[in-house]
Structure I
Amino acid sequence: MAFSNTVSQTVFNTRRVIDNAIRRCKLPAQQITAEHIDIANDQLYLFLSDLANQGAPLWCIEKQIYPLYEGVGDITMTDGTVDILNSNFRTLQRVEGTNVDTSTARTVSFTTEIFVANVGIRWSAAAVPIVFERSDDGAIWYEIQSETPSASAGEWTWYDLESSVAASYFRVRATSGTLGFSEIYLANTPTEIPLARMNRDDYTTLPNKAFQNNRPLQYWFDRQVNNPIMHMWPVPNNAATVCQIVVWRQRYIMDVGTMTQEIEVPQRWLEAIVSGLAAKMALEIVEADPSMIPILDQKAAIALNIAQMEERDNSPMMIAPNISPYTR
């Protein structure tokens with residue numbers, strides 16, 4: 001038997017999603033107009049946005065690191081944040097060596113091989129693209145990862161390195177422009193402690209919302225229209241400025257792009273997306289056969305249910321009941 005010998009190599013772009021959805025509405029190809037395509041794009045955007053109300057798609061869960069500043073208790077979430085699933089307060093163990101600075105790099109040499117797992121940069125000018133590198137002899141350098149930070153003077157950016165290999169030298173290098181910084185913080189052995197989530201009533205009844213400490217303990221998640229705000233308590237003091245808040249957030253699915261781009265959904269979700277879009281298009285397109293609406297609605301509901309039932313990570317769950325009140 002002859003097989004393709006490829007897996008998941010078929011490009012199912014936005015145009016193919018829309019074409020398949022329109023065909024399910026029984027609309028002949030010669031009747032499809034530019035207006036129909038615009039309607040399909042709008043309905044696809046609404047459908048993908050609405051999926052955020054029906055749980056957290058696994059591919060839309062991502063880690064973010066937020067810096068802390070003295071006296072600043074509010075963290076504004078980045079665009080597209082739907083909810084916070086987990087949040088931790090993190091401290092680091094700093095590692096230091098001999099620093100050599102140039103206009104484009106800081107090179108740190110250690111007395112013994114040390115692994116660096118986390119890097120923080122406090123910028124003294126606008127951030128520039130950077131690369132993190134390690135070396136065993138200070139001559140041959142190996143790239144760990146590159147970043148394109150967005151920060152202004154006085155702001156921190158923090159990074160978790162993708163690989164942590166013990167080395168004698170570590171370097172932060174600007175790939176373009178000047179590396180303007182007031183501090184570079186190299187660290188390893190991160191320690192994270194979960195933050196407790198408060199409701200609005202608990203936060204608003206706090207007697208002193210400006211109380212400062214070296215460790216925030218809890219927060220209220222204020223879900224604004226565009227960018228939700230994380231109100232922390234206590235407010236970070238100066239000692240907390242080398243710590244971070246590590247957030248695992250749920251975000252929206254990426255916006256619908258051009259017709260040649262793909263929709264940000266895994267292959268296992270394509271049938272649910274096409275079926276759902278077809279059901280929405282049948283309601284919007286005048287030329288569509290009204291008798292198809294209940295059929296498409298039913299097929300869309302079934303396909304969506306199948307996709308959502310499979311949206312799991314198959315990890316084991318441990319339940320540890322507390323029976324101590326009954327055994328004393």
Structure II
Amino acid sequence: MSKKIILTGCAGFIGYHTGLLYLKKGYKVLGIDNINDSYDKQLKKKRLDHLKRDKNFIFKKCDIENLSKLENIFKFFNKGTKPIAIINLAAKTGVRKSTSEPRLYFQSNLMGALNIAQCALKFKINKIVHASTSSVYGNSNEKSFSVDSETSSPVSNYAASKKSSEVLMHAINKIHKINITILRFFTVYGPFGRPDMSPFIFIESNLRKKQITLYGDGNQKRDFTYVDDIATGIFKSQKLKGFNILNLGNNRPIKINNLLNTIKKLSNTPNKIKKTRSLLVDVKYTSANIDKTFDLIKWEPSTKFEIGVSKTFKWHQENRKWLKKIKI
């Protein structure tokens with residue numbers, strides 16, 4: 001019988017690619033998502049359609065804030081072979097939106113995480129892989145962000161809600177001895193990405209010949225990490241025991257201007273850029289120290305930035321018919 005896992009946020013960008021990887025490896029996957037309207041639902045529905053093509057994928061629509069419904073779904077999937085892990089990727093995402101909707105972010109990212117943990121305990125699933133973010137490092141001045149770096153000074157509600165969930169998971173581990181691994185993701189990009197993130201916005205704006213609003217001077221650096229590498233890191237991390245926090249990042253920060261120039265070269269079309277001042281919630285620099293990650297799970301990114309952007313750009317070109325209707 002196939003191994004089983006529970007994957008929350010399966011219709012999201014990272015969730016979709018993670019689901020594909022687990023299915024490819026022969027797992028039976030229970031996917032949970034509320035298909036919210038944080039961005040165009042068309043993207044989420046298309047990702048789900050792809051996942052549903054595999055007979056080993058089961059989908060249940062549910063918000064992780066709804067504990068009673070969540071428990072019923074877990075009870076259904078827990079019959080027979082017990083799931084070996086819960087991969088919790090469900091969350092309210094986006095640094096800028098969190099400024100105007102703080103309550104929604106804490107309800108989903110903190111109370112939702114608590115519900116996941118309670119279900120794990122109730123149904124004796126002894127492993128949780130929980131998604132966090134590089135945003136917890138705030139405006140760090142360190143050249144490379146270590147998991148031991150300062151994370152008590154977030155500069156956005158999103159980062160604060162994710163840091164809060166990390167602290168909660170630490171307490172759950174200490175009290176109940178359940179295995180929990182927290183993964184801090186660094187600026188994930190790739191095919192089927194999020195339309196509220198710069199790679200998607202910049203590529204689509206270039207192809208549509210629309211203006212790009214550039215916050216700041218473009219010299220901000222991001223540790224862009226290709227989504228397939230992230231999915232591999234999630235898969236490898238499920239073997240860990242105890243409580244662990246790992247960075248999943250490219251360890252090679254790239255200027256925003258470099259991303260724009262790469263897109264311009266790929267399309268052979270200049271970008272239409274309108275510069276505006278940076279927002280307070282935007283950090284200037286992110287860079288993942290992945291020494292601990294490599295030591296524990298032998299993971300490091302294998303996709304070079306130029307290759308990853310090229311693959312992403314090609315996907316946008318191949319899906320023009322429906323992508324041009326997606327709101328950015």
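Just so you know, all these numbers are worked out from the coordinates, no wet-lab data involved. Predicted, not measured: the structure shown is a model, and the values here were computed from it. Cβ atoms are built from the backbone, for glycine too; each structure is taken alone.
Calculating relative contact order in percent (Cα under 8 Å, 6 or more apart) for structures I, II picks out I as the one with the greatest value.
Set I, II, criterion FRET efficiency 1/(1 + (r/R0)^6) of positions 4 and 244 (r between Cβ atoms, R0 = 25 Å, to 0.05): the highest-scoring structure is II.
For which of the structures I, II does the calculation of helix-only ellipticity at 222 nm (-39500 (n - 2.57) for each DSSP H run of 4 or more, over all residues; to 500) return -12000? Going label by label, the one that fits is II. Have a look at I, II and say which one yields 2.8 for distance in nm of label points 7 Å out along Cα→Cβ at positions 92 and 316, as calculated. Only structure II yields this read-out.
Given a value of 23.9 for Kirkwood radius over Cα pairs in Å, calculated from one of I, II, which structure does it belong to? Answer for the origin of the read-out: I.
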